[in-house]
1. Kindly point out which one of 1, 2 the value -15000 was derived from, the read-out being helix-only ellipticity at 222 nm (-39500 (n - 2.57) for each DSSP H run of 4 or more, over all residues; to 500).
2. If we compute volume of the Cα convex hull per residue in Å³ for structures 1, 2, which one ends up with the highest value?
3. Here distance in nm of label points 7 Å out along Cα→Cβ at positions 432 and 520 has been calculated and equals 4.4, so which of 1, 2 was it run on?
4. Between structures 1, 2, where is distance in nm of label points 7 Å out along Cα→Cβ at positions 64 and 360 highest?
5. For the read-out relative contact order in percent (Cα under 8 Å, 6 or more apart), a value of 13 was computed from one structure; give its label from 1, 2.
Structure 1
Amino acid sequence: MGILDWIVFFAFISYVVWDGVRRRSGATDLEGYYAGGRKIPWWAAGLSIMATQASAITVIGTTGQGHERGMGLVQSYFGLPFAMVLLCIFLVPYFRSRNVLTPYQLLEERFGPMSRTLASLIFLCSRCLALGAVIYAPSIALSAILNIDLVVAVIIIGVLTTTYTMIGGVSAVIWTDVKQMIVILVGLLIVFGMLLWELVPQLGSFGKVLELAGAADKLGALEIIPENEGLIPRTHAEVDGNIGNPSFWEQKYNVWAGVFGGVFLHLSYFGCDNSQAQRLLTSKNADESKKSLLLSAFAKVPMQAFVLLLGVLMWMFYTVTPQPMLFNSNQIAASQSAEFEARIAPLQIEFDTAHAERKASMLALAKVQGGVTADPVALERYQTAVAEVDSVRKRARILVTDEVKNGKAVDSKDTNDIFCRYILAQMPPLLLGLIIAAIFAAAMSSIDSVLNSLSGATVIDIYRRWIRPDCSETQALRVGKFTTLFWGVIATFTALFFAGGGSIIEMINKVGSWFYGSLLGIFVMALFMRKAGDLAGALGLLGGMGAVVLVHNTVKVEFLWYNVVGLVGVLVVGFITSRLVKRH
């Protein structure tokens, strides 16, 4: 980074921290600290919800996902608009019917203290684990830019965001999120423009770029007919032994998993996760809260598709220009070590040959009149070259990882390093600083909201309910700021456990899917099972979590369906208990 990049970067970081700290005048009591005095405009709350979603996980992990696997991930968001409409119909009026600071307070009124406390603890556990991934993602970029250890990078991110969140409360969270959302969008649009600037002159038009990407199976955003049709899931032993045919539940992304599995994920995340539901409590009434949700409902899927498209365009860019065989800095260093240098050299030659063939076959296919399907021979040549490059990259990753797990060589994927490697190599001065600032904006906008919501659940549902029910507002606010600091420290250290390969965006959804079905189930019980009491609610929550654990350890089911499993587990156990035990 040059001097201009540093100026842009530090100016933005300084402004965000200052803007958050100056909101402290509105955070003098619990209403101000956790609900913004119920004065936040709907559009600001809606942009804050979007900014939390447009985290560094989205910027780094989703672009990498698009580069490696294409547009398929967007199918997991097809259930989002349906989820938002259902939330506006059922949960938002329920939440705004009472003057609460966390949605879990309503569970005590409906069921009892056990259900409220258990739901709050499930939220605290799930969000703390997920927050570690949110901090880890931008730390990759900071580590690469400053050439510092990843641990140091994680600590810097955690400390900066914890500081202004602890002082300014939810108003600091929302209003800094609004500015951060603008920076994120500007940064992504700059990357989009830079990619098209390189690709269109070489390939002829934007339409041709998309056509060639589709020929490489990078634009498969709608898979209606599943690859596997069997409805009986295989056990892990059968999968490991390659016994039987894969079932429908083993396919990670298709439109059915996105609509049915995804709708339950988003219902729970936006309606039952305090980090999102808290924003619904900051507007002045239920109608304003509904507007903030619908803003995200209409904007999130197009935005997610756009970020995935950036990853696809990045893959196209590396097809017509030189591409690294490895993107991860640790893997690159390992490949240059005495242990691997001689063994990696033949793979590098093979990769260079395959990459040259992929470029040549793409450029030849681009010149075919009548579209890419008009010349089946040229199309097959191109697709074969694409598969060969992927194969060599995979073998190189396995070689330098040099690890075996369960009898299989580990492929430590570099999905999360692709975007960072691209911007460091391709962005000109000044723009690089802005893009890095966008990554940090994305990180902060996700971290700050979760920290404030973790603090809120701890103080409102645990401290004031069980430890000091008679404490004053001043005492509770002091504890709230301390717990913000506490969760910031815990999440910062949790981030260190997320080092490694794989897609961060998948990692975060997997963590949530373990818990979210159960959280959604308890609120469904609250709305529709009138005879259920506190024991039914608490046992239902435990049953939902137990059902996910049981399914995970016995049969092969992809993570989006865990949300359905958890929901069904809560409803079945809760219903049975409500029939056996009378509500008091």
Structure 2
Amino acid sequence: MANYLFMATIPSIGKLISSSRRTEDIWAGSMLVSYLIKSALKEIKDKYNTKLELIFPSKIESIDSDFADISNKILLILNDRNQDDVKNLAEHIKKTVAEHMKKITDFALSECKISDTEYKELACYQIENTIELFWAATEISDEYKKSRQELEDYIGYLKDSHLRKDRMYQGYVLINSDLEIQKESFDEFQKKDNYESYCRGAYTCTICGDNTIIGATKEEYKGNVLWNKMWESNKFKRGERLCGFCMVKRFLSNYLNKQPFPSTSEIASTYFKKQLIEKQDILKKLFDIFKRVIKTLPEGNPVSALRDDLSKITNHEIKSFLKLDGEWFMVDTWKNSNNYANYGISNEMASSITNELEKIYREHKLFPSEMYAILKLDGDNMGAKISELNKEGHKKLSSLQMAFTQKVKEIIKVHYGEPVYIGGDDILGLFPVEGVIECAKKIRDTIPEKMKEIRDLLPKGKIYDFTLTGSLLIVHHLLPLRFVLDELYELEKEAKNVNSKDSLGIKLIKHSMSSEKIILKWNKIDMFKKTMEIPKSFIYQLSNISHILQNENFRIREAIIRGLLKGKIEKAQIDNLVDILLKIDEDLVLSKICSFLRLTHTIYRKVP
């Protein structure tokens, strides 16, 4: 009998998230893995009880959560057991994951009214080859750190070297390969009854692109018979054709009885709705406009903080009105018949609503934002920190990370954001633009506070300080989500390359695809608020001459900035503002200064 260090993981969460077309796809990709991991942990904890010592996560209290609140990894010690016990533990975890996945799959296919055996076989195969669990164990040596690192390395090897060993292929149905085919000539093969099954293709999934779609037939490779019905559901957008796994993800919120994740347009308009609750006169005017169509339009899914605000409204009609998805408050929505025609709204009525909305918005200088923010943060040098910790230190870190998760959840809610996942030091969330900078800074300032006990156990040196680096995108709500996520990850890489990390990359991408980008250390983030009073006319003028002056010496660039500020800013403020611009960029690179100021005006937008 011995003590074994055991590790298991469900990899590829990044792939599950990056191949998303809707915000609900992002949420479901991480939530699914979190739910499966927690379900397995609860099952084995109940069975092995005192023989099991959890390290990461440090405990499992409930599998119920509105977002992914643990990572995709399990690390534990199985005490006083033999190798067969370890293998049984791994099989138990695999079985639990497979059983829960089957229940979710059966639910989703039932909701889609899919009973065809061949479709079910194909869907189950696709799911099994997407959600794969890798595990490894080692007898604990006297040195916990060494055992943990060896296990980590071996799990990495298993993931990198994994190959599918089956002989199954995806066509419009699941095909079991016949090895005898290799011995036949192509002419002979064409005469076989199942020739069409091997050679007839099917559309690939519009989300992941890795699997063939559910619903294709020998006669109809697009699967239109099935998908014409699916498009009538609000779960699928016309033109989408999904594989079994991506279809199942769409129904995860229903299965878990959770509020569907807010759309990008809902996130963008959240602060506008919050203002409407406070400005009853404008709210009444807008309600009168929408009374004609409110019953025909679909409700949205407000963020949790806004849902709390709406629960306090006693007027049910007003409450229903504010639950409409944020896109309906945006003027441009009513200028495209593709948006409203399916709801029985005429062009004349849409034109009338457009004119009335524009009039009210101009009159009160209150417009719904068409931009939303997506924030990704990741702990710096966490591998180096963990490698210095013994077993008790690692357990303490895991416990503090769970406390940090709860604190971040609170911070995000206060700023009317919605978390996708908070896995200790790894964070992803969507926000209205208003307040997102303050939220990001608050989260960054919280991690060293929450991790102080662990920091005291680590060696001296900046690499062992608890900091965060990440990316913040401010984007138009209609930009393709997959493109947005690619940009988010790319920006994070750039921020991670900054010396000593501890930085935030910020990028604005407009509907026209024009963009602004800057990467700042966290101690410079508050400069945005300090430059709010610099007018757009200054940015416009500086931008027009920046390419001419860029090669001029520093003093000339500074003099030009001072000259352009005169008449726009009070004289007493000019020195202070120039000092702030120097802190943003000590070389006064004009293009960088212009990008920063354009971002300032987007983050703290003022209605003209």
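Just so it is clear, none of the values below were taken in a lab; they were calculated from the coordinates. A quick note: this is a predicted structure, and the numbers were derived from the prediction, not measured. Cβ atoms are built from the backbone, for glycine too; each structure is taken alone.
1. Derived from the structure labelled 2.
2. Comparing 1, 2, the top value of volume of the Cα convex hull per residue in Å³ belongs to 2.
3. Details: 1: 4.4; 2: 2.2.
Computing distance in nm of label points 7 Å out along Cα→Cβ at positions 432 and 520 on every structure in 1, 2 gives 4.4 only for 1.
4. Between 1, 2, the highest calculated value is found for 2.
5. 2
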